[in-house]
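Next up: some structures, all given as structure tokens.
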Structure I
């Protein structure tokens with residue numbers, strides 16, 4: 001289903017309906033390693049990521065450079081959670097990331 005939501009250039013097509021099913025998950029770092037919420041493709045139409053306790057870096061599997069400070073949030077549209085990685089800015093900080101979004 002998700003492949004039909006994007007054109008050949010990867011841009012989202014007009015969505016006439018969505019499931020409205022909510023996705024919610026929380027992760028607390030236990031090391032300085034990059035982590036992600038899902039290992040299998042998990043598509044969200046809209047997602048808000050709340051960073052708590054320690055600054056996190058967001059990015060892909062090989063590079064996380066987008067800095068989101070503690071007590072701030074990041075919003076994304078049309079995202080596959082299995083491709084979004086995050087880690088503590090400072091190893092050992094035990095930052096927490098909470099996501100809530102609408103599944104496609």
Structure II
């Protein structure tokens with residue numbers, strides 16, 4: 001699976017130490033399924049709302065955040081299964097630091 005996204009965020013300073021950064025992204029996704037042989041490839045677009053919280057110290061920032069990715073994939077399958085195979089949902093939890 002691979003994704004290419006364009007994301008916009010806005011910073012809200014709560015005080016001198018904390019920032020909240022909500023945002024939304026749009027992008028392209030591809031999903032390749034294989035075992036010993038290729039089982040197919042799907043492509044589509046994604047919508048990704050996100051929010052992060054930054055904690056600022058002198059020369060380093062710590063952050064945590066969450067984003068939800070909803071992907072709409074093109075599928076070639078029986079119409080009864082298009083909703084099942086054509087939508088992918090992911091929840092990503094982030095934790096890290098910035099120098």
Among the shown structures I, II, from which was the value 2.4 of distance in nm of label points 7 Å out along Cα→Cβ at positions 31 and 55 calculated? I
One of I, II was used to calculate percent of Cα pairs over 15 Å apart, for residues 47-86 alone, yielding 62; that structure is II
Candidates I, II; distance in nm of label points 7 Å out along Cα→Cβ at positions 7 and 71 computed = 4.3; producing structure is I
Of structures I, II, which gives 22 when relative contact order in percent (Cα under 8 Å, 6 or more apart) is computed from the coordinates? II
log10 I(q)/I(0) by the Debye sum over Cα atoms at q = 0.16, 0.25 Å⁻¹ from the coordinates reads -0.76, -1.26; which among I, II: II
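Read the figures in this text as sums done on the coordinates, not as results from a lab. Predicted model, so just to flag it, every value in this text is computed and none were measured. Cβ atoms are built from the backbone, for glycine too; each structure is taken alone.
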